[in-house]
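S.K.: Next up, some structures in structure tokens.
The numbers here are math on the coordinates, done by the rules we state, and not lab data. Just so you know, these numbers come straight off a predicted model, no measurement behind them. Cβ atoms are built from the backbone, for glycine too; each structure is taken alone.
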Structure 1
Amino acid sequence: MHFDLLLRDGTIYDGGGGEGVHGSVAVADGRIAAVGDVGPARARSEIDCRGRAIAPGFIDMHSHSDWILPNADHGAVLAPLLEQGITTLVGGNCGCSPAPYLGANRALLPRLCRMLHDEDLDYGWSGMGEFLDALEERGLALNHAQLVGHGTLRAAVKGLDASPATPEDERGMADLARAALDEGAIGLSTGLGYAPGIFASAEELIAITRPLAERGGVYTSHARSYIALQPEGEAAPTNILALDETAAVHRAHGVPVQHSHLIFVGDKTWPTTDRALEHLGRLAQDGVDIACDAFPYVGGNTTLIVFLPAWALADLPAAVTDPGKRSKVADLLNHLKDLLGMRWEDTQILWVPNPEVAHYEGMTIAEVARDRGRDPTETYLDLVAELGSDTRIMNWSYSGRDDEETSLRKVLAHPLTCFETDTILTGNGFDNPASYGTFPRILGRYVRELKLISLPEAIRRMTSLSAERMGLRDRGRIELRRAADLVVFDPATVGDETTRREPKRAPQGIETVVINGTPVVRGGRFDSSSRAGRVLRRA
């Protein structure tokens, strides 16, 4: 029997969580044609997998690379993702999607989500369907599934108006969400820590997610809080209340909900980890279809203005230049920093829009303050004014700091945790290590070295669990007639080589990556001209 591709004599982990089984995987017409003992079968291309694991392609269920995919050079920019075994991206997270591009957001969208891309997009589309069609026509380096962003919808209907949504506004956003789902979006995301999502009420969220119940789709949320503050009159800190706000969408509509990048920001928040994870488990036991995702680092990328309160974001220039308002912001930041156990040494600048001040990239706010001989909080506000809101940073106090990662390990070990990069990879600036090492780090550090998770379970959560959560029915498993997305790696050597100061380091042990039956990574290196990916639309 002849096949197109044969991965011969490896240990097959089918993505279901079971132990590996020795055998081969054969591919024909982009699909898995045989699994196990294929006897004397031959193929046009064969890869010897002795001593290697064969797994389904890894799914990055929280990506922002939908802002890079429209560009002709996206294969070269996103090569580090493929070289760590990722075959499918889920984009449109944190409330920010490139489509629909219409209404008031025609002027706002390029600025609103500027942090996620450095090159201007051509915006040769209007609705979600046209955007997905454009990706298919231009060709994709890897598979892509798209969420529609609530922030994008709100900007289309209300611009940057911070006032509460009226019933008419809510109907307008819901209509746009419904159209996006009909045109192939797999769900809807919110970014409740960023403008304009930060201005949304709980009632608005319930109203605009109603189409998910009508059409089917997942709800993902960058939550309103990842810190442990105790609001007056509340029995739980804000990060646990945020879990309830995510769960409320399921309770209202019966749809799956995903609590994006579960992190615990600041030393004083870390002790709430057990309580939050127990609460997550109770929600699931109570019938809420909920899970979370996480990256395996104690730092994550975000925007420079992430520390500012909603009232300051509503009038950002005045918040950092008007003496009275600036003093109020500085006092609040100093109070919260002490209250939460955060340090300006933890805030590292990744990329600045103005190349004339690119020397700040890689520096922390504390280092800039020392160079200037100025108070760090005042320096931070100076930098917001000087560098702009599109500036990217790494915050290095997420669920730990340096080698203290007790909180992080508890999150990664939890059975409801999927894995993600949440990286902003544009080819410019100082990179987030997650761009290069997320999945190899899990397999090396947390599986092989620390034995925090078994190898079959880690693979399940990288593949089939993520596919199930996102409704990707043809991905995430090695089974007959499924799409042939596959990764071949060496369990004995696979690992992340990045460091905080040297993030651009290729991983070890990821040898071959196959997308829709086509080998695109060989010997650990991606052919950046390959366009084997597909748009994965809502079934």
Structure 2
Amino acid sequence: MNFAELIERLTENTQNSLPLFSPELCLVVTIVALLFVRLLGIDRHLPGSIVAIIGTVAGLALAALQWRDFHADDTVTSVPLFTGLLVYDPFTVFFRVFLLLFLLFVEYLTMISGIPDQEDAPDFYVLLLGSTLGMSLMVSANHLLMVFLAVEMTSVPSYAMVGFLKGRRLSSEASLKYVVYGAGAAGVMLYGISLLAGLLGTAHLPAMGAALVEFGRQHSSFGDPAVRTLAFGILMVLVGVAFKLSAFPFHFWCPDAFEGAPAEVGGFLSVASKGAAFALLVRFCLALVGKTAGDSPLSHLYLNVGVGLGVMAAVTTTFGNLAAYTQKNIKRLMAYSTIAHAGYMLMAVAAMMVILNAPAGDGTLVTARTASAVSCIQGLLYYLVVYFFMNLSVFAIVALVRNQTYSEEIADYAGLVKQSPLLAVCLLVSMFSLVGMPPMGGFVGKFMVFYGVLEAAQLHPVMWVVFVVGLLNTAFSLFYYLRVLRNVFISPLPEGARPVDVPLASDGGRYILFLTLPVLVLGIFVDPISGVARDVATWLFRG
């Protein structure tokens, strides 16, 4: 192929890919528009938040149209974009809708809470949209090079957002810690990517499965240095993903970043970053397994990866819940809560890997394994949807209370029910859902995840430990959430306390109610979202 043919092929491929990449292009256009708004001084007349919301709504509408097209034709699987660097499939489109809808909610919250102010708004929204663009690339990454670029595109704007409150030492310190840990994790991940690409001769995720089968025929024993190098490369890539998940022991940045950042940024990082990282983790794990569930010469290695993820999930959940109990700052408590919930969701991915790579002698059919793996991913997706509403609801309440009390200490929530019953009740619903109490949506999400872990436990004894630890942590987490609620509902209102007035008629009151109602609805009416999650997971394994 000569140079002219190569250019023609690339041009044709790009032209075919751009229409399917339209939601991300909307974000790019919005970012450029915000930069021009800032450069030309138009933000004095046209707020940056309005520009950001218009671009986000346009991108969300395009993603919704793509979802409708997939639903109209369930035979469609996946389409490679930009010579295979990205992939377009229902899994990608589901997370595009998830991320853009969440971005829209966060943007509206920033308008209500007043952070950022009008002067800094264009800069802030450029960072917010830029990070979301990176997350969108994470969920559609189809090449190890794109995996690294997407993770960095997500991380770099996040560093700046954490330190966005100028003049606050705590915020600057948190941002610096986040940068240092992020740089270290990125270096480890890049080294792992280079090991995998060098061993397999490809960095293309779909091609990795076939390359790993051939690799396994030549090097199947764990005593083989090549297999140990492969395992080391996989582990190093997982370190980069675990950093984004704030999974133990790569969680160090999370509490400080959440405490130093505005509550609005903490809410964004706690949900959007987790969703994108889990999508990337699922794609990477399935790229390892390929289409040889349980039959690969390296199944024993992948089984150990699944068990290792399960142990990490159990430790992450336990650490997050234990550390949360002693916190006095509500944002720091929610940071450890976020770590704990990352552990719960990680259990679903661990269960999927164990189920897909169980020894062939266990008597289970490949189709039965695939069905069980589908249920694991279905539970993960449902959990993420519920987590969207219940976690953002808490952070939004923290932001509104902060604006009126100038405090984020748990002690200053004493007697909140007497001042703002709406905020108190919504906080109660969201925190009980975070615990996993029925009839909240969090109960259904945890039930679906634990059911997948229980199926994996039939195939590997370590998963029984993961299952029991998950159940115990669910019970233990009730204590530190109740500590907050005790202050809100039982503790007397201190004399001289700053008033908190967020009535239902206000923008903040309607916003909080609109966020909290889905938490109840998703706990009672399970089928609509559960059916969508099942379809997406089925499409993923079919592709």
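S.K.: One of 1, 2 was used to compute relative contact order in percent (Cα under 8 Å, 6 or more apart), and the result was 13. Which label is that?
M.R.: It must be structure 2, since only it matches.
S.K.: Moving on. Hey, FRET efficiency 1/(1 + (r/R0)^6) of positions 316 and 420 (r between Cβ atoms, R0 = 35 Å, to 0.05) derived from one of 1, 2 reads 0.80; which structure? Write out the running numbers ahead of the final one.
M.R.: Working: 1: 0.80; 2: 0.55.
Derived from the structure labelled 1.
S.K.: If you don't mind, there's one more thing I want to ask. Computing helix-only ellipticity at 222 nm (-39500 (n - 2.57) for each DSSP H run of 4 or more, over all residues; to 500) gives -9000 for which of 1, 2?
M.R.: 1
S.K.: Right, here's the next one. Thinking only about distance in nm of label points 7 Å out along Cα→Cβ at positions 28 and 372, which of 1, 2 has the largest value?
M.R.: If we compare distance in nm of label points 7 Å out along Cα→Cβ at positions 28 and 372 over 1, 2, the biggest value is for 1.
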